[in-house]
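Please go over the structures that come below.
Any read-out appearing in this document is the output of simple, stated calculations on the displayed coordinates, not a laboratory observation. These figures come from a predicted structure and were not determined experimentally. Cβ atoms are built from the backbone, for glycine too; each structure is taken alone.
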Structure 1
Amino acid sequence: MTYSNKKIADVAAELEKRIKTLDDKSSILRATELRALYAEIPTLPEEKRADFGKEINVLKDYLQKLVDQAQDEQEAAEPIDVTAPFDRNIPKAERPRLLSSKFGSKHPLMSELERVLAIFYRMGFTAVESRQLDDDYHMFETLNFPEGHPARDDYDTFMTSEGLVAPAHTSTMQNRVLSTYKANLEKGEAISVVIPGRVFRNEDLDARHEHTFYQLEGVYVDEGVTVGNLIATLKTFLETYFSQQLEVKTQPYYFPFTEPSFEFAISCPFCKKQGCSVCSQSGWIELLGCGLIHPNVLKMAGIDPEKYTGFAWGMGIDRMVMMKQNIEDVRHFESGKLEFLRQF
């Protein structure tokens with residue numbers, strides 16, 4: 001475009017150049033320079049005003065066309081998926097094939113977690129999601145880990161420079177759950193909550209150890225709760241989960257937040273105790289840790305341990321999926337490899 005008035009020509013050149021760099025391209029039509037040109041019309045001699053105004057309108061119409069064209073091109077451009085496992089410049093024919101569903105699929109850990117939660121919902125439990133960043137108080141102190149307690153050394157914990165903790169277990173939520181739901185006890189109802197969440201440990205990575213994995217915590221508190229209730233609850237869940245009858249056994253263990261504490265094992269659901277690779281030929285699978293909630297943990301939540309007792313357990317979701325799907329390496333879950341995920 002050419003303009004007889006140099007001032008209009010200069011403004012046109014500047015606005016044409018600027019329109020290429022603006023996200024909101026329509027804002028160019030409200031530019032200060034354009035408004036200043038209109039404001040100048042009354043200051044001109046009367047015989048020049050009409051031609052000056054016409055050239056400004058020509059400029060505005062031209063800018064409007066540029067804006068419309070730029071917006072059409074922007075809408076037609078292929079959107080960029082910053083999470084895609086390929087470079088945008090790779091030809092479409094050479095990109096990894098898409099999953100059959102345009103919406104993708106669920107991660108195997110999430111599918112399994114949903115199935116686990118569905119069983120506990122039917123058993124009367126409520127779910128509360130764990131945190132991915134917490135503090136030392138909830139991670140250790142409320143769980144009967146006093147300052148300097150040697151059991152703290154068992155957790156290679158990730159810490160931030162501000163002193164916050166990437167939770168090493170979903171037990172970090174126990175105090176919050178007990179404190180929040182203790183009103184149930186006063187109404188004659190039990191506290192029955194499961195706590196799914198992602199946890200983090202500074203591990204030496206190998207096929208059986210990963211720095212990030214999923215756990216499911218369970219908490220149940222009421223009057224007269226015993227170890228028998230704990231075993232019956234876990235046995236009912238696991239028999240539903242594996243769709244078969246199982247034998248179970250416990251052996252003493254130590255956790256600061258439960259007393260007594262146990263390791264809980266089940267008869268191998270894959271070989272019926274005949275011995276296989278899943279159970280290391282033993283016929284039994286040591287599955288989770290559990291126990292009656294320590295009186296000190298109940299006191300920290302304001303619950304009277306003389307009146308109420310309860311149990312808690314924690315199990316790894318990753319391990320459950322590995323067992324069921326015969327997955328040989330836990331690192332696959334966090335790898336983002338499409339060839340692994342497409343199996344599910």
Structure 2
Amino acid sequence: MKSIYKVNMELDIPIYQQLVDAICTAIKTGELSSGQQLPTVCEMTEEVGIARGTVKRAYDELERIGFIEKVQGRGTFVKYQPANSGSRKEQAMAAIDEMLERLEGMGLSAPEINIFLDLKLREYSQKEATVKVAVVECNPENLSQMSEQLRHIHGVDLYSYTLDSVKQYPYKLGEDFDLIVTTSRHAQYLESIVPGQKAVVRVALRISIGCLTSIFKIRPAERVGIVGYSERFAELIYDTCKIYAEEMDLSKPFIISADGNIQKYLGDKDSILVPKSYEKYFDAQTLKHILGFKGNIIDCNYEMDEGSVLYLETKIKRIRDKKTI
């Protein structure tokens with residue numbers, strides 16, 4: 001059974017999310033059946049070799065998305081039912097029966113249950129619907145910026161995935177997303193793996209005005225380096241510099257995960273270009289050298305253009321309004 005819960009510490013995917021993905025896969029493939037009990041938090045901690053808090057976060061997420069249920073005093077059980085396992089009415093009635101049994105077990109009378117249900121239904125009906133949106137991009141730098149822009153759109157329930165994580169766990173996009181936002185570069189692939197008529201929305205990215213302005217200000221023959229977390233993002237910045245600042249003395253990018261001595265790389269540079277909010281990408285040793293750099297540090301980022309943002313805002317509003325009706 002241990003292989004079901006296997007995680008890989010080397011992957012650029014949070015450990016709790018790997019455990020969520022592993023359990024979801026086991027449930028959907030039938031390795032874990034409906035009603036089967038999962039290990040306790042302590043048992044899972046010992047079995048997988050990860051922190052209790054990580055296991056608890058994974059279980060909380062699985063409960064939130066409806067794959068498991070926690071029964072007080074009994075344990076954690078598989079709850080997921082495939083979409084074709086009986087009619088919606090049958091599934092709904094079974095869920096209501098289960099809920100009523102639990103409420104009765106708490107000592108509530110039928111009139112009390114009716115009052116509480118009525119109050120909850122009133123509260124639920126007054127909630128504004130949210131639009132579930134997945135953002136997919138090949139590099140974490142652009143993914144972070146796209147997600148940040150979408151968080152400012154009202155009524156969005158946002159999930160961010162790197163393209164590699166989707167390729168490793170394609171079913172991530174097989175649930176109930178209303179929109180899947182990506183760039184034209186990846187849209188065709190995502191459309192090929194998404195079941196049904198999911199709305200894969202293409203957006204256009206552009207380099208930020210602030211970054212471009214700073215690049216324009218670089219003096220001719222100035223020695224410039226690029227320090228990137230991902231190769232793809234560093235390549236984008238490199239290509240932009242070659243277009244807009246042809247006379248600069250531009251070195252090939254330094255990629256944190258692949259290259260060697262960053263101190264040596266920085267040694268002869270007058271300016272370096274780094275991802276915006278680089279603190280969340282670089283390790284402590286790299287940060288030490290970046291913060292100690294005596295030259296000019298230029299934050300760089302790509303963002304969705306105004307047309308893409310306006311289109312998404314309009315589309316999300318229409319979906320939200322339709323759900324609210």
(request) Give the label, chosen from 1, 2, of the structure having the highest value of distance in nm of label points 7 Å out along Cα→Cβ at positions 43 and 171. (result) 1
(message) If you rank structures 1, 2 by distance in nm of label points 7 Å out along Cα→Cβ at positions 11 and 115, which sits at the top with the largest value?
(response) 1
(request) Identify the structure, out of 1, 2, from whose coordinates helix-only ellipticity at 222 nm (-39500 (n - 2.57) for each DSSP H run of 4 or more, over all residues; to 500) was calculated to give -11000. (result) 1
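One of 1, 2 was used to calculate volume of the Cα convex hull per residue in Å³, for residues 139-178 alone, giving 58; which?
2
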(message) Quick check on the output: 1.05 is Rg/Rh (Cα atoms, Kirkwood Rh), derived from one of 1, 2. Which one produced it?
(response) 2
